[in-house]
Structures are given as C-alpha cells and as structure tokens.
1. Looking just at distance in nm of label points 7 Å out along Cα→Cβ at positions 42 and 138, which of the labels 1, 2 belongs to the structure with the highest value?
2. Between structures 1, 2, where is mean count of other Cβ atoms within 10 Å over residues 186-193 highest?
3. 0.95 is what came out when FRET efficiency 1/(1 + (r/R0)^6) of positions 2 and 98 (r between Cβ atoms, R0 = 41 Å, to 0.05) was calculated for one structure; which of 1, 2 is it?
4. Can you spot which of 1, 2 the value 2.8 was calculated from, given it is distance in nm of label points 7 Å out along Cα→Cβ at positions 82 and 266?
5. From which structure (1, 2) was distance in nm of label points 7 Å out along Cα→Cβ at positions 90 and 146 calculated, if the value obtained is 1.5?
6. Suppose distance in nm of label points 7 Å out along Cα→Cβ at positions 10 and 218 works out to 3.8; of 1, 2, which structure was it derived from?
7. Tell me which structure, out of 1, 2, gives 21.0 once mean count of other Cβ atoms within 10 Å over residues 26-33 is calculated.
8. Work out the source of 0.97 here, i.e. which of 1, 2 gives that when Rg/Rh (Cα atoms, Kirkwood Rh) is computed.
Structure 1
Amino acid sequence: MEVLSDVLRTLRVRGSVYFCDCLEPPWSLEFHDRANASFHLVRRGECWVTAGEHVDRLGSGDLVYVGPGLEHVLESHNPAGPQPRQQSATLLLCGYCGFDTNHVHPLVASFPRFTIVREEELLQHVWLKGTLDQLSAEYLSQRPGADVVVDRLTEVVLVELIRLNFGRPGQSGFIRALLDKPIARALGSLHEKPQVAWTLASLGREVGMSRAALAKRFKELVGQTMFEYLTDLRMQRARVMLVDTLKPIHEVANSVGYESDLAFTKVFKKRSGVTPTRFRKLANAERDQPEESGNASGVLIG
C-alpha cells in the first residue's frame, strides 16, 4: 500500500483560501490561527514576514508555510528598518490547511514549523507551481463551484509541499522512514493489514530484516516502536469507521484486530480520552452543527 496517500486520507487533510487581494502600502496583516497551518504566496511585489524569531523578506513568487499556532505578521516594509518612500503594491494569496485533530501522526510532527520556498525552487516543481496558479485563478474568478475547487486545490498544495520536502537535505522523522526501503515496506504492510497480529518477527520476515534490526531502525526513523505505531494506526482506522459507518462496536473492534470489545474499548479510551460509543456521539453532534465560516483569518492594519 502507498503509505503517504493512506496517511493523508486518514488524517482528513482540509484547507482553503481566505484572502487574495492587491494591497497598497503601507499595510500589515496579523495572523492568529491556533488550529491550522497557514501558507502565503506573493503573486506580485514584495513583503516581509515575522514569525517568532524569523524575519524574512518575501519576493515575487515566494511561498511561506507557517505551522499551527505560530502567530505571524506580513507587512509591506522591513519592521526593523525605515519605511521606504516609494513602494509598489503587493498581490498576496493567503490560505490555511489542517488535519484531523483527533489524531497526531508522526508525519505531522515532522513537518517544519516555518519554511520558505523561494521562487527559484518553486519553478522546479511544476505541479506545485501550476496548482498555486490555478488556486489563485479559481479564487479570483468566483465562478460557480469555485469554492469546492479552491478547497480541493488547497489540499493538493499541502500534499505537494510534503513531496517537495522529500527532496530537501536533512529530512526528518517520518519522511526519512518513507525513503528507507525496508521501513517503507514495513509501513506498507502495517497500513495494508492493520488487523493482522503483527510481531517484529513476522514483519521482519516480510521485509527481510532480523527482529532486532527492524525494531531499532523502525524506532529510529518513525519515532515510535512498531507496536506503538500499529496501535495508533488501528485506533485511527477505528475513529474513521465510528464516524463514517454504522458498524456496531464489536465489528469495528474486529476490523482493526481486536477479538474482545473490552480490550478494544480500553485501548481506544486510553488513546482518545473517551470510549468508542462516546466518541461516535460527539463526532455526530459536531457534524450536525453548522460549519462556521472563516476557519482562519488575518487582521489587516494600515
């Protein structure tokens, strides 16, 4: 099984664009989104981004990604220097992306808190550059169905950013695991058959590694033991079934490798904080509530 695609499906990647406009200097945008990551693309002109200890200039074609909860500011001039007398307008595209907050996967933990993709690097990734161009065009067009297209394209942007990170030096965490052939095969087996009573010995035979070597390399690259990862994977699959299907609890338990309802409920509550029955009720109640607009926002000053 292709692991990255399966992880992204279970994480329920979501996102959209909430701002695309031409700003006349002087201007400043403050962002305070705690739940979602933000991305900003300078379509034309330039600006400065301040996020924690980072203070960087963004030129035309540059893209910045800011992780969830990291407050940041975009502004027309260098915050540490004098405001220039003459400055051109900036065309800015701003969006957000996020994951299912009920499940924190090692892939999410390995994503950078702050990263800039310069125009030169962006031009080497045709799919990402093309998707961003289409995203801007769709948002500005406001044609029938544009909202749906924008949401789906934003999800593609996040996937492309992850794939871009694969080619960068110094990859960390789960990305290195996916690039390691034996561990990637091990992850593929776990994702394809999470209901199997895997042991280090049986999984080692699948990928041609000894029990000890597999245990060491898996923990080193993934950041969890094989058993911890498998348990988290099973619980995430269970959450999806509890929300998306009407299967009774014992069927959900059997589908993810538990013969006993009691054993499944104990592990699920430990990982999720509530029983499977309570989780299903809370998820259904949340789904029935009207969706709030403006999941992420910026405050324009200037």
Structure 2
Amino acid sequence: MGMKVAVIGNGNVGMATFKELQKLREINELVLIGRNQEKIAAEIEDFLDAQILTTTPTAKLSSGGYEKVEGADIIVFTAGVGQKPGQSRLELVEENAKMTREIFTTIKEYNTEAIIVVLSNPVDIITAVIQETMGIKRQRVIGTGTLLDTARLKRYISSILDVSSSSTDMFVLGEHGDSSCVIWSSVRILGMGLDEYLAMETGVDSNVRHNILSDNVRSTAGKIIKAKGYTAYGVAAAAGRVVSAIINDTHEILPVSIRLQGEYDVNGIAISVPCMLGRSGVISIKQMHFTDDEKEAFRASVNILTDIARGVGLV
C-alpha cells in the first residue's frame, strides 16, 4: 500500500528533502506545505514538469496549507529560521521553538497518527518540543540528529583509509551540534578497531588523532554555511534514509534523536542514541557500552541540551 508523506517548509532544506523523497517509490502521495501558497504551488508546477521527463514511477505531488497533513502517514518537518554563518544551532532555539509550538498546535487538529521526522534546528530541542506539543508517543517523533554527523565521520575515515564507507561502521551520538561525541570504541573496519586496522595495513602501530577528526565532524556544517550560506543535501539524505527505514520496516539501527525516559540515565530531553527504526517509528532504543571518556563526553552533551531545554520549558 502506498504512503502519503507531507513535508512542512519550503526553504533550502525543505526543497532538498522534497526532491530526495521523490526517489522513494513506496511514496504514492507527496505534499509540500508552507505559508506562502503561491510559491509552493509554483514549486509543485516545476516538479510536475520534471516528472514528465522521468522514466521511473513518481508520486502524486500537491501543495497546500496545514490541513493537507490530514491522512499523512509521515510528516517531515523542515520549517524554521536557518543557521547563519558563525551561528551555532542552539542559538536558534527560542525563535524556532516558539514557531514549532504554533505550527504543531495547528497540525494536531488534522493529524495525530503520523510519524514525525524532524530536521529543523536545533533538532534535539525541536524534536522534544514537537513530542510535547502533539502529546503523542515519543517513539513517533524522530529527529535526524547525528545521523548526518555519523555520515560525515564515515566520509572522512573512508577517505583516509581508501575504503568504501559501506565497509565501515561507527556512531556519533549526543547533540547534533558542537557537543556531538564520536564513539570511537564503535568504529569498525573489517571487524577491527581503527588503530588495529591501520596497524594491519601499515605493519606499524598507529594512533589516530581522534580530536582532529572529531573537530572536522563538528565544523563541517559551519564551513559549508560560510561558503554557500546553508546546508541542505546531507540532511535531506538523512531524512530520506529515516523515512525509508520507517516505510520499509527495515529494523535498521541508526543514530537519531528521540526523547529519553531513563535510557542512558537521561530524562526529558531528546538526544541522539542508537535506535532501531521500523513501521511504528522507533521500535527500540539500544544501549551502547561507552569507555570512560565517551561516557564523559556524552554526559557533557546531555548537560548542554538539558540547560537549553530548561530555558524553553521542556524539563
């Protein structure tokens, strides 16, 4: 049975996501929702022209106001003020939290059954705001979180090692932002840890400078924003991966943001941890073993998000 997916927001991220989701053949209806009705209607016209030249099956496309979320199986939320050069994601919190509450107070008049995938920054805070505003099970509100950070780390490490990223396994957890933490003990190439793999390849002991790679992961978005003004394609691909996992009930374990209730000794805030995804949203939250340094880094990320969440009335 085909799925209806609604994308809220038609900024750079919203449009990149709308285009990304058209790749998923399981979606038979895709709706673009925004406040500027004339503009989003024009976006749909543009996509409909492109569909005529597409040889693969395509979804029915339409646009409209918030009432169009009615009947949607999945709602993808991208609306909000974008991150500017030199600005942290957390600096967006007050304005975007207020906007999000207003939008989802309206959304719940039309749909309380959909799974909600959150891209808007700061994504961990916004994920918690939506779950609280909607009053639905936390497993049905999922932030893309550090899935993108993990992809960036995979890209860097696979490039250094000259191996396919599909042959690597690793997790970046915590805040999607400046306090994200690489779980170095989770990095695996051919079943081996990073240093062990390098020793096997080079024949000498090697200690990777973890702090440099971690800093590269955290600074990537800032560099892109400084050069082109925004990021969009990476997080759109992250959204596509999450939506695909939900639609196809894949039971993939991905690092995404969910509001925790005691897991990892955390309560009330949303933060990225390994989650199994499927048709019902988050099927289960997986507990990872941390080294002492990783535990300290994760706790620091929790503390930062808790302080911000307290400021917007979440904890």
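What follows draws every value from the coordinates through simple rules; no lab data is involved. Here the structure is a predicted model, which is why all the values come from computation and not from measurement. Cβ atoms are built from the backbone, for glycine too; each structure is taken alone.
1. Once distance in nm of label points 7 Å out along Cα→Cβ at positions 42 and 138 is worked out for each structure, 2 has the highest.
2. Checked 1, 2; max of mean count of other Cβ atoms within 10 Å over residues 186-193 sits with 1.
3. 1
4. 2
5. Details: 1: 2.3; 2: 1.5.
Label of the source structure: 2.
6. 2
7. Attributed to the structure labelled 2.
8. Source structure: 2.
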